[in-house]
Structure 1
Amino acid sequence: MAREQFQTLTEPMYYILLALTEECCGVDIMEKVKGISHGRVLVGPGTLYAMLAKFEENDIIRRTASEGRRKSYIITDIGREMLQKEYDRLKVMVKDGAILG
C-alpha cells in the first residue's frame, strides 16, 4: 500500500499535517508550521507542494477549495490516524530516552 512510505513522518511532514488540522492554503501552511514549531522547522514552497501532492494522492489530506492558484486543504481521517500514530511513537521515544536523565 502507498501509505507504507509514510510509516514514520519527517519533521516537515508532521508539522504540515498538524497545520492541516484546520483548513488552510499553502502560504498559511508555511506560516503555521513556522509558528507551531517556534521557528525551528521551516518549509519552503518546493517541499510543501511536493508533500501536499503526495498526501492528497494518498488520501491523507483533501483539497477543500481552489481559487485561481490558491488551493486550500484539510487533513482526512486517514491523515489524523497517521498523525496520532506518529505522535504516540514520538512520546514512546521521549519516554525511552529519559534514561539519559
Structure 2
Amino acid sequence: MGHDWSERVATAVANRLGVPASRVELATRDGVRGVVSKTFAPNDSGLQLSNANVPIPNFVDGYDAHKKGAVPGYTLDAAFAVLAEYGPPPGTPDGVGEGASPAT
C-alpha cells in the first residue's frame, strides 16, 4: 500500500535535490491506482529502467520475482545490495548518495 504516492514523493524529493530520477506521475487503470514512469536515462547511455524485483534474486536466496503482493526478501537491505555495484546516475551532484547505506 502506498507504493504509488511514495514513488511520486521520491521523485519530487530527487528533483528538489537535483538528482536525476524517473518522471513519475500518479495514474489509475481500470480502477487500480499506480504510477506511470518515464526513464531519466539519456538515450545513448545504455541505462534502462528496471523494477527492483528483477535483480534481487541474484542477492536473496529463494526470492520469487513473480509472486504478487508482499514478497519475503523485498527489503531496503536487498535494494542496497543490488545498487552497491552501481554508481550514481549520470548528472548526479557530487556528494549525493555517498551517505546511503543499508539499515544497521
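Details
- Structures 1, 2 were shown, and FRET efficiency 1/(1 + (r/R0)^6) of positions 28 and 44 (r between Cβ atoms, R0 = 35 Å, to 0.05) at 1.00 was computed from 1.
- Computing relative contact order in percent (Cα under 8 Å, 6 or more apart) across structures 1, 2 gives 21 for structure 2.
- Entry that produces -7000 once helix-only ellipticity at 222 nm (-39500 (n - 2.57) for each DSSP H run of 4 or more, over all residues; to 500) is calculated, selected from 1, 2: 2
- Label whose coordinates, when percent of Cα pairs over 21 Å apart is calculated, return 45 (choices 1, 2): 2
Each reported figure results from applying straightforward, stated rules to the coordinates on display, with no laboratory input. What you are looking at is a predicted structure, and each value in this text was computed from that prediction instead of being measured. Cβ atoms are built from the backbone, for glycine too; each structure is taken alone.
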